[in-house]
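None of the figures in this text is laboratory data; all of them are computed from the coordinates on show. This one's a predicted model, so the numbers in the text were calculated from it and none came from an experiment. Cβ atoms are built from the backbone, for glycine too; each structure is taken alone.
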Structure P
Amino acid sequence: MDDRWGEDGPPDEAYSRVTRDVAEVTAGLGRWAEALPARLVETYDAVTREPTDEERALVTRSGVRPDVRVVEPSDPAASRVVIATSQSEEWGWSVTLGLGRLVVETVPTCLCDACDEESEDLVEMLEEQYLDAATQGFVEFRKRQRRTSGWMEHGFRWADGGSSSAPRPGPAFEQSWAAWPVRRP
């Protein structure tokens, strides 16, 4: 995202309008997602396969029927990556990545004029946060937010960072996922 708005940021009305051609804005994201399974299989000892019903449910939002593919590393201790893509005339491309038990990220989250996201920004975020974690190994967790609270925080951490999300129901857990084995020539 560039800084075209300057110090004051975008005007208030920019948050409620979309004037860009979102199909054009998200085209690079779509190309990246379509090429991702082959690129991962070329780099890592992994295969592509059809998703299970559970994997499809992990990355499918209500009312959307995405194309879902799974890239599974040869090491069963490593997390598979579930890739869901959908495309519409109105909103362009949408990509959802699923890792581990519950880690899910969908982009773009917003295409309003104020957010100003471009395909390159979205791809960079997915590469740096989610694919790096999956291929380098990560720890996924769901833990109680406070001792007296019933809310459970879900997230993950890896060598270069971490992320947590809104509370998700279910029992507490912590699971380490191994790094993906690199494909040997």
Structure Q
Amino acid sequence: ERTLWRYAELLPVEPPVSDAQFNEGGTPLIRLTQYEQLYEHPHIYVKDERRNPTGSFKDRQAALTVTALQRMGIKEVVLASTGNAAVAYAAYCARAGIKLWLFLTSLVLAEKMREAALYGAEIVKVSGSYDETKVVAAEFAKRRGIQLDRGARGIPGKESMKTLAFETAEQLGLTFDGGGWRCPDWYI
């Protein structure tokens, strides 16, 4: 399996059934030889997260979080976002049958709002900063008795990011050590 769920035993959420997955994770590690020459460094790579289902590393966060919500029987959730998480959560919530209320700052690109809406998310635009948007979303969730998701601050969101590290170490190991894991010297 080449998805982030290959590391299921190290994650706080059991994998979803296969029809609830989008094949998230398993993105390529690409060597940038021109940058190696330019910066006089022998090994420069980029982890190409654009290959995820909605084109962002936020798919990892949405995959784990929405799976956790689904396992808890939650049918409706509120999220404040600045863009990429909105689209990822909209896609995963649609697939899981969870109603999503997205609170977005007015600075979020119109195409991100449209894309999230195409997945069926309810979009609420907030004139204000992201911090103000989070407050409005939290008040809405509390008033309506709806689950508020904290995005990258929630446990599944935080835990999802370690799959990036696992994949990178595994892929570098295949490149240099013939199968073992190898951690990068720097990660930017």
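Figures for the structure shown
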| item | result |
| --- | --- |
| Which of P, Q yields 9, 34, 30, 18, 7, 1 [P(r) over Cα pairs in 10 Å bins from 0, in percent, calculated] | Q |
| If helix-only ellipticity at 222 nm (-39500 (n - 2.57) for each DSSP H run of 4 or more, over all residues; to 500) is computed and equals -13000, the structure in P, Q | Q |
| Ranking P, Q by FRET efficiency 1/(1 + (r/R0)^6) of positions 33 and 89 (r between Cβ atoms, R0 = 30 Å, to 0.05), the structure that comes out highest | P |
| Comparison of P, Q by distance in nm of label points 7 Å out along Cα→Cβ at positions 49 and 137 - largest value held by | P |
| Origin of the value 1.00, where FRET efficiency 1/(1 + (r/R0)^6) of positions 9 and 65 (r between Cβ atoms, R0 = 41 Å, to 0.05) was derived from one of P, Q | Q |
| Distance in nm of label points 7 Å out along Cα→Cβ at positions 57 and 113 - highest-scoring structure of P, Q | P |
| Structures P, Q, by Cα Rg over 2.2 N^0.38 Å, for residues 73-120 alone: label with the highest value | P |
| Identity of the structure behind 19 (criterion: relative contact order in percent (Cα under 8 Å, 6 or more apart), calculated), options P, Q | Q |
